[in-house]
Structure 1
Amino acid sequence: MVKAEESLTRRLVSTGLSRIGLLPVSVGATLLAQGLAIDAVGVTQFGVISLVTTMPQLLTFLDFGIGTALINGFARGDRPSARRQTRVALAILGIVAFLVLLTGVALQLTVGWRKLLGSDIFLYGYWPPLLFLLMFACSIPFGLGARILTGLGRVALATILQTIFPLMNLACAIAGYFGSQPGLFIIGPACAQLAVAILTFVVATRIAGFKGNTSLSPTFGTAADRLGIFQTAWPMLITMMGVPVALQSHRIALSHMASAEALGVYAVAMVFYAPAMSLVNQVLSNLWPHFAGIASKQGEFVANTHFWSIFRKSAFMLVLYAAVFFVLAPVGVQVLSEVSVPRHLWAAMAVLILIQGLQAVPGMYLTDARGLRFQAVSVSLMCLTALALMLVLTPMMGAVGPVLSSVLAVILAQLIPELLLLGPFMRWKRARQ
């Protein structure tokens, strides 16, 4: 167990350092690409382009939770079964990719992008949005590579490979700017996403022990393989769809129930909150294969004891991290912006980082079929609780209202029930055996 903790510590540190070390490269490349696009087509048209290029961020659920089975399979060391499920997943997501492409083309030919987006993207010709759609669809099955690396405990490697995205997008932006081809500003993000997905998939399958083209040929496999994927996919899908609904609806609540100033202040604060929370999520994702591996090899009671040790240590580190965010974020906004963000909003966001980080620890533990079903229920309740609280708190508290609503909803509907499940209920179960 000591060796397992030492290995986990190395993975957590390496993921955090790689994320922090590569952040200036990612941010710098992104800002340069955006600057070139704005200089070439203007702010208004850049907004039109971003409508298309940011669509994949709203469709993160298109793997339908299928990658969950692969993470668990590789984490538990059952590589033959995990490799079979990978082939099944490729077949299913290949069909999904085809349907996405077919739906996009049909909508383009019938409804039209102008009606869908409220803007005319065809000022740059018909081929850029078509190529964007094609490359986005092709990247869906290759996205399994990141899931495989997570299951293998190689989150830091996946983080490093992700750095290729902003660099390749910048290369497309440079080509579009100096070649007078503004359509490249549209296809650049999709091209970069596809390249990263393919490279990550190739690296992941090599590490996972796939050999030869036949071992990766898509297949619908046996009924047992499909059932194994389905048992974890559907609750994970609910979780993947539910969390963004609750935590990304803040702006909508503010736009309808608060002042324009409150919405602006919130948007500025989110520029600092988003990368801070992303770092937490990426580092803690190392816990998923760690817990799954221990539960598979040493049993759920040993894993449960280990969970509480990790939870206490994580709580201590998250308190320190949230405190650092509370101190440094106001300094950053003073340097980069003239907007005055109130201290109580920074305090609310620091608490949200702490609570979401704490919830992520049991969330990474409850990743078998039974645990994911429990999470699907708790996430659904969290969404309803958060939306109800927003209706009450946003008119009263402005920008702080939605943030505090999410804090309370995560505590009441997710964190407390999950800790009760892993604490008193597990002790009762152990006593009965």
Structure 2
Amino acid sequence: MKILTLSRLRFRAWTVLLAAAGFSLMACEDELEPPYQVVDEGGFATIGSPPAGLQTKYAPGEMVALVVGFNANDRVRDFTVFQVIGRTDSAVVATVPLGTTIFQPAAGLTAQIIPYKVPDNLANKTAVRVDVTTTFENGATRLRRFTYNVAAAPTLRFGTTASPTAITVFRNNLAATAQTEGDIVGYNLVLNEGGIATLPTPPATTTATLFKNVDSLTTFYRIGAGAPVRAGVIRNPSTGAANARTVDVTVPNGSRGQTVTFSFTAYSGPYTATVTAAPVGVVAPTVFSRVRTGRVTAGSNSPQDSASFDLRLGTNVANSAAAATKDVYAYVTTTSTGANAVGLRAENTTVFYRIPAAQAAAGYYNTATANAVGTLMFQNTASLSGNPGVVAPGDVFAVRVRGAEPMLLRVVGTRLSTAGSTARITFEYRAF
């Protein structure tokens, strides 16, 4: 009889177990299904519209270039455009087979342009849904969708919201027939009159007109019978809502002795609205042909009838006269150091602009024209004041008299008030 040692018993046990395991693995292998791959039967598709993407508002009859992007390897068969107007059923607008394509490097996609036209007869604010289905050769489809509301093309007119006749504002406060090169003319315009940019949240409603966004408002000028020249652009002046604004234009150089015609065009996608102003005759600058002198006094013992001055009449104004005629008024004040000083101000709507010292020293008082002074005051509107404060000999001021004509005033001399004496300001000014 053969005696098995413990180590041999262990070896035989492992042999039996391994054999059984091998048999079991082969049995399982026979029951497994063969390997397989998951195949996506659909393709990839995108939708957009140049140059600024799909919009939320389109005008009746507007042509929209739908750009459908896809992978070239997906083998597209055709594109179908469906349209849903309001609460009606979906209707096929067009079925377009795969045709001429373009490649979009930024996206790495092939694309085809599908033309879509907004129906001509849709009422303003009508909601429309557009579904674009891309069908592939294997029958799979991809749907891309966008919605919009029907909106009106932009409108543009001269005038203000309150008045269609308030068209021009001559910023130098001179007559329309006195404009020269470099002068600034403001034109009042109304974009999308009575319009709104978005629809109110239901259940609220509105009878106002929904307008398309205005992409830009461009200014042109034409000298004589010459070609129009673009002078400026205002970007995105309206999101569709009514916008009343004043656009300032500059009379161009080289136009003296001729007329200049300004026009304005609002652009909204493929739509434009244009208004053209009456020609402006460009003449030589208006010179200050009249020089006058004046004197005003201040202080407790000064003659009260010499405290004010009427720049239009060129004379002092009685103390009892209406404030409306008191363009220059003298007063005594104290400086930050406690010293006495004399200042001037207007008792009416006349305003002053202090000419910078360097500009005054360069002879501005003797050389500036009425056009230049009027324009300078407009350009420094924020610095105009009815009380320019303490004055000293040599100070020069641009003056707008009672909201109208420009003048130039120069302080010739001052006398301070001490111990009850009379303070005095002596000046000269140029007018026309």
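Every number in this text was worked out from the coordinates using simple rules, so none of it is lab data. Only a predicted model underlies this, so the values are computations on that prediction, with no experimental measurement involved. Cβ atoms are built from the backbone, for glycine too; each structure is taken alone.
The value 11 for relative contact order in percent (Cα under 8 Å, 6 or more apart) was derived from one model only; which of 1, 2 is it? Going through each structure in turn, the value belongs to 2. When mean count of other Cβ atoms within 10 Å over residues 140-147 is calculated for each of 1, 2, the greatest value falls to 1. Which of 1, 2 yields -0.26, -0.41, -0.97 for log10 I(q)/I(0) by the Debye sum over Cα atoms at q = 0.08, 0.10, 0.17 Å⁻¹, for residues 84-219 alone, as computed? Corresponding structure: 1. Given a value of 154 for volume of the Cα convex hull per residue in Å³, point me to the structure among 1, 2 it was derived from. The read-out comes from structure 1.
Structures 1, 2 were shown, and helix-only ellipticity at 222 nm (-39500 (n - 2.57) for each DSSP H run of 4 or more, over all residues; to 500) at -3000 was computed from 2.
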